[in-house]
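Novice: What follows is a group of structures, each given as structure tokens.
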Structure I
Amino acid sequence: MLSEHQRQAAAESLLDAEKTRIVIPQLSKTYPQMQIEDAYDVQRRWAEGRVAQGARIVGRKIGLTSRAMQLASKMTEPDYGVILDDALFKDGARISAGAFIKPRLETELAFVMGEDLAGAGCQMHDVMRATEFVSPALEIIDYRTAVPRAIVDTIADNAAFGAIVMGGRIFRPFDIDVRWVAATLSKNGVIEESGVSAAIMGHPAAGIAWLVNKLAPLGEGLKKGDIVLGGSFTRPVDIESGDVVSADYGPLGSIGVSFE
């Protein structure tokens, strides 16, 4: 376990890395004794630092929802981070690639909560009932620490969150079978990835139910209006300045962004 001083120092080093766009050594190497509890506390301190700079927390993101990514990270469950309002983009946005260190992009679904949801024992049907609508979304992931990264590095680094792009057709959660939302992800006119949302723990709402249960012992939960990214159902695609990216969700529309 880390001391209070070490946790704060780790959070400040992540804030500096984000500001300077220069990666720092893995926290797991700087602090070999770092545990998952430490990592989430570092993430909390980092988020408090961003809020102190003027950002506002508008939701949560879930990562490592696929079995393949869990095995790669030697983790047996997902992880989570926060979404900040200054990292929200709309369909058609021109995004500065230089705002990130090494951006990569994934296809996801964003659940927007219609009511508060908290407490142990949360199930998928609770998530579906509490969700006002669902939207196609892209997540830009970014790393502020060097690779390869241990799971504590990813968690402390806000679960690798960079930004979110929302677009396409907004739909209510029971209007369609959310498990079978599919998408292709194209870069510069070439389809790089494709997938179906059932790859997210069997159902996109499963990860959100997991999150609510993880937050319960902390006395936290999801609030009405929160945006919750349920996890990627495609592998990440590297992004550079000049790239044009399009995600086609079929009947649910598409999202297009360009990087400059």
Structure II
Amino acid sequence: MRYSGCHYSLCDNGDGMNKTIIIIPTYNEAENIESIITRVREFEPAVDILVVDDNSPDGTGAFVERKMKTDPRLALLKRRGKEGLGKAYLHAFREVLNDPSVEWIQMLDADFSHDPKYLPQIFSQANDADMIIGSRYVSGGGTVGWVLWRRLLSRFANAYCRLITGMPIRDATAGFILMRTSLMREARLDDMRSRGHSFMMELKHRLWKTGARVVEVPVLLEDRYQGKSKMSKEAIGEAVLAPWKMRFGKS
């Protein structure tokens, strides 16, 4: 498989999970990208990583291209411009799901809110589930460094989503997710239009409705390591409507 003229090979990551790829979407993450790749390698040294960059003006993509010269399990998918997290992930999903040998896709933020130290714990659940979520809202999970309004908003959003959709997932807005590709193909994700937190809710809802067995692993999510949050009022507004669209089959 090739991205932007660059090749990566899939391999066993050392714990029995063959053909797994970690997708890291980026936009202006030059401050974090080297550190997050290094952190992934610390806990999963043999896993493949695909960085999906929305043509970051700060040089994030250029750094990844240089890094690829010394890391054969690193690849870059270059996009033309900023279109949001949902579209970046869907683009990456399309590319990766075209390869029938890929069995698992792991989603990971570049900003250190998702600590790669939890990857072995998440991967260890793969024999018993199709979607494993790094969850703030199961016993042992939580947040670190979040301001009060953000904690309250997140808890409300997740309770709201569960109530309206009936989906039995405690952390519906989480983006720290391992997914079995066979279920992703069945779920037909290409027509998703959601962004931000709505995208995360809809993605889980579609996989759950497809029959995915779900496990939530407790994690502590920290506030951004460096850089600025990309949460917007528009994304919050969309998240209010998204559960209703899911409930009535509009998404």
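None of the figures in this text is laboratory data; all of them are computed from the coordinates on show. From a predicted model like this one, the values you see are computed outputs, not experimental measurements. Cβ atoms are built from the backbone, for glycine too; each structure is taken alone.
Novice: Going by mean count of other Cβ atoms within 10 Å over residues 46-53, which of structures I, II comes out largest?
Specialist: Details: I: 15.5; II: 23.4.
When mean count of other Cβ atoms within 10 Å over residues 46-53 is computed for each of I, II, structure II gives the biggest number.
Novice: For which of I, II does FRET efficiency 1/(1 + (r/R0)^6) of positions 62 and 134 (r between Cβ atoms, R0 = 30 Å, to 0.05), calculated from the coordinates, equal 1.00?
Specialist: I
Novice: Another question about this same structure. When distance in nm of label points 7 Å out along Cα→Cβ at positions 22 and 174 is compared over structures I, II, which one is greatest?
Specialist: Numbers: I: 5.5; II: 1.7.
Largest one: structure I.
Novice: One of I, II was used to compute mean count of other Cβ atoms within 10 Å over residues 38-45, and the result was 21.9. Which label is that? Before the final figure, lay out each step's value.
Specialist: Numbers: I: 21.9; II: 15.8.
Attributed to the structure labelled I.
Novice: Sticking with this structure for a sec: For which of the structures I, II does the calculation of relative contact order in percent (Cα under 8 Å, 6 or more apart) return 22?
Specialist: Details: I: 27; II: 22.
Of the structures listed, the value fits II.
Novice: Looking at structures I, II, which one was helix-only ellipticity at 222 nm (-39500 (n - 2.57) for each DSSP H run of 4 or more, over all residues; to 500) calculated from, given that it came out as -8000? It would help to have the intermediate numbers written out before the result.
Specialist: On the way: I: -8000; II: -11500.
The value was obtained from structure I.
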